[in-house]
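Take a look at the structures below.
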Structure I
Amino acid sequence: MEIKIKKEFDNVPLSRKEIECYITSTEGTPSVKEVTTEVSKSMNLNPERVVVVKLEQLFGTRGQIAHIHYYTDEEKMRRYEPKHLLERKVKHASEKQEEGASQ
């Protein structure tokens, strides 16, 4: 998976960084969990505070555009992000823990 940052904006009032990146993958469409992990590694961010808001598949290509929010404050993340995105994030975290326990 290759990640190229297209836009990066510091939204100071909301204590977050808004990132738009272009992702190319040879193995099909990556999951939200994979995007979170790879973006966290490539940008040296805490994966607990990375929220993938939207993944757009580009028609006819192997590319996606990811819209990501990175919060500096976890409390503000809970306040400003929609409930369904935070629930999806908790679901991925529990799957990750189960994978670690089974290995």
Structure II
Amino acid sequence: MKQLLKIQRKKIRVINRVRLGISISILLIILCPAIMFAFDEPHNKTDLSYINVYIEPGDTLWGIAKANLPPKTDIRDFIHEIKSINQLDSALIVEGDSLLVPYRQ
């Protein structure tokens, strides 16, 4: 014969409501800044400006990105950002054109 397991639910009893309220408040005070820090963007958008870079013979998108790369930024993400700002489909650039490159102060 199979034995059927009977699941018992334990009820949580609150003995001291004041202590529970203080504990939840402290937990929220600690967690809110941690959550805000985790979802904060790495760069502040208000410090963002653009420089106009004229493309000369031999210039590449990689070289332009490397020359203007902000600290602690992945160059591949920066190239993608330059491409999206300038509405480029590929990394091919033509001499004589100009690119808007983000510059963070």
Structure III
Amino acid sequence: MTIEHHGTTAVITQDKTSLIEFLKKFSVLYERFKSEDVIIHLIDTSVGDIEDFSSLASKHNSAKLSFVVVNADLNQEHFENLIIIPSLQEAHDFIEMEVMQRDLGL
């Protein structure tokens, strides 16, 4: 797991661990990111269930913060409670737009 901070956004990248192991590690470290917008960059989603991130995403969104999953192979249409975006740049752009909306009270 690689962690980078870009302003008020934390980018957490899956390394060579399975999705299941990544989720376990992220869940333990979640408190460190609870006050930041979060981008989860998934490299390999073949072993595990991406929906397991839904509860953390809901918790994060209820705090009026962004929680975005980046993976080019996943389709947003298959996930109700998660925001799936194909690239890191698009994820940063999405969060920037959400921050502007929050600032405007929308």
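So Cα extents along the principal axes in Å, computed for just one structure, reads 38, 38, 25; which one of I, II, III is that? For Cα extents along the principal axes in Å, the value 38, 38, 25 is produced by structure I. Suppose log10 I(q)/I(0) by the Debye sum over Cα atoms at q = 0.19, 0.25 Å⁻¹, for residues 40-79 alone works out to -0.58, -0.95; of I, II, III, which structure was it derived from? It traces back to III. Looking across I, II, III, the calculation of relative contact order in percent (Cα under 8 Å, 6 or more apart) that yields 34 traces back to II.
Structures I, II, III were shown, and percent of Cα pairs over 16 Å apart, for residues 8-55 alone at 69 was computed from II.
We did not get these values from a lab; they are worked out from the coordinates using the rules stated. Just so it is clear, the structure is predicted and the values come from calculations on it, not from any experiment.
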